[in-house]
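Following this line, the structures themselves.
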Structure 1
Amino acid sequence: MNDPDIVIPSRAPSATPADDIVTPFEVAKLDLRGRVVRLGSSVNRILARHAYPAPVAKLLGEAVVLAVMLGSSLKFNGRFILQTQSDGPVRMLVVDFVTPGKVRACARFDKSRVAAAIAEGRADGGALLGRGHLAMTIDPGAHMNRYQGLVALTGGSLEEAAHEYFLRSEQIPTRVRLAVAEELRAGESGVSHGWRAGGIMLQFLPKAGERARVPDLDPGDAPAGTEPHRVAEDDAWIEGRALVSTVEDVELIDPALSSERLIYRLFHEPGVRVFRVDTITAECSCSRAGVEAMLRSFSQNDRDHMVENGKISVTCEFCNATYEFAPSEVDAKTH
């Protein structure tokens, strides 16, 4: 129950755009909560480290936005890991988010299959992913159990997979929008380009749980002709979902539009409250010491087979940094 003696200060939405932030918000009148993600230099740093074809970079950028959106909502120190494994041209996406705001990501793909998909005009996210699964893992750290949710990838987009995940794993009415694009800017030294990404998530979280009921899932063995279970949607969720469906991709990545102004445009009529923003940075956790320790954990025979041209080279899949060692540096006997 709201305390009538508590006064929440109101102000105009900030017109100053900011990148690499997550802005949580609440629409109390409609029992809605959400988050807006706006990524600039962080997602560009991740994607620019690899020579990804544009459709692969766009797909990985969407995965980064989704992981940041969900990982930044954790109420404890830990990791959120989003990973896909599928039979499409993009075999795997991995995004590793560490609270409160460090993210890294990489993709594995078949160059020839991606090139063929581009040539045939079927390089959208669903076609690149194909069929497989999307795993979302919450790791609270040492001495605590991991939680993992899985959802099937059936040729649809990451947005569709996220909706299916919340329907099956969380049973929370949820809508997610993701957008990624390459920005071109003309300058004195020519045209420069960089990746931008953004997203919005809206959830219906009423205090009365029955208001958020969703239809029972198909058990898979119902007799033919059985009517699917239906639940009337709450009017507040219908309104919120309709409002968020009006968001255009360009609004999620527009460097001239602040997150607060976007939120206000959507929800100024019922009233909206924003909370403290979280800052996002692209940062890899690899280090020379860590790679050295990993190499020492292998047998001498394994390390001997890693030597090429008199040295052992290891390249981090996330940040593309390469670490080189003389065989004697990682000899287990010297440690």
Structure 2
Amino acid sequence: MEYIVLDLEWNQSNTGAEPEVSRLPFEIIEIGAIKLNDRGVMLGEFSELIRPTVYRQMHHITSKLIHMQMQELERGKPFQRVAEQFLTWCGEDCTFCTWGNSDLTELQRNLNFYEMEPMADGPIPYLDVQKLFSLAYEDGKSRRSLEYAVDFLRLEKDIPFHRAFSDAYYTARVFENILEDAPQVLRMVSYDVYRIPKSRDGEIKVQFDTYAKYISRGFEDKNAAMRDREVSSSKCYLCHRNLRKKIRWFTPNGKNYYCLAYCDKHGFLKGKIRMRKTDEGKVFVVKTTKLISEEAADELAERKKRAAEQHKKHRENEIKNRKNRKRNPDQ
């Protein structure tokens, strides 16, 4: 097993007026990566600038952050050539590691924009080193900057931050420490879902120490997703029994859905569904299930009550506005 510690820099539109914005919101301009073996020993490095073809002016925030001018990028290579070189350099039996959860999505989106071969047919498992740092050294919930992690571990800062290769280098250094100090957190794999499961058989079901995760195939809309038995089910991830819900699925905002179930053996379980959309407009579900305390169960019941009150108020306002429009059609 080899690890590819990846970092990207990208540019974006200054105006939002380009026709490509919806298909390519971020154009990759630099790829940096470090290859490590399973002991954290460096095996190789990759660093290439990419000549942009869509956004020919540097976004003002990007320019300040990475201290790069468009003239420098003009000396870069075309994306297709760099991407082919990079993926060949990675090899087949590797696990990607990134700081945060954006890089693999944007890499795949750029590949798709240039009609190149996809990296995978479905979700890609990877290691989010930012999350692993929190699990290894802090509370597991905080998300720190890369420089914070470097300072926390008292690593030498011998090259500037905010370039693809340097950030990949520092991420690799942090990852080396995690391999030595807390290798157990590597079980907490993440999934990039730019490409979702194509069928029910390909759906992701994975169990971690304190929760379970399910990633669905695509549906036409949210209603179709919630009608699916697997999506709407509540199962205890410890004894795998189907559970009757104490609180049926409800949503306070139309994006996240919650439910509460009870297992006679293990207690209360909270389900959370996040509705996501693909670039093609399909809706898919990321569902997590975790054990919670009785106090947290009571808080969820209160949250449902508040959501129901807000929904009722919203409907009353809609009816009122509809009546006003009928009475005053010219307003």
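Taken together, the values in this text are just the output of simple stated rules run on the coordinates, not laboratory data. Worth saying up front: this structure is predicted, and the values here are computed from it rather than measured. Cβ atoms are built from the backbone, for glycine too; each structure is taken alone.
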Exercise. For Rg and Dmax of the Cα atoms in Å, for residues 27-186 alone, the calculated result is 16.0, 52, so let me know which of 1, 2 that is.
Key: 1
Practice problem: Tell me which of 1, 2 gives 5.1 when you compute distance in nm of label points 7 Å out along Cα→Cβ at positions 75 and 283. | Solution: 2
Self-check item: relative contact order in percent (Cα under 8 Å, 6 or more apart) from the coordinates reads 13; which among 1, 2
Solution: 2
Quiz item: The value -10500 for helix-only ellipticity at 222 nm (-39500 (n - 2.57) for each DSSP H run of 4 or more, over all residues; to 500) was derived from one model only; which of 1, 2 is it?
Solution: 2
Quiz prompt | Among 1, 2, structure where volume of the Cα convex hull per residue in Å³ as derived comes to 218 | solution = 1
Self-check item: FRET efficiency 1/(1 + (r/R0)^6) of positions 19 and 203 (r between Cβ atoms, R0 = 41 Å, to 0.05) from the coordinates reads 0.95; which among 1, 2
Solution: 1
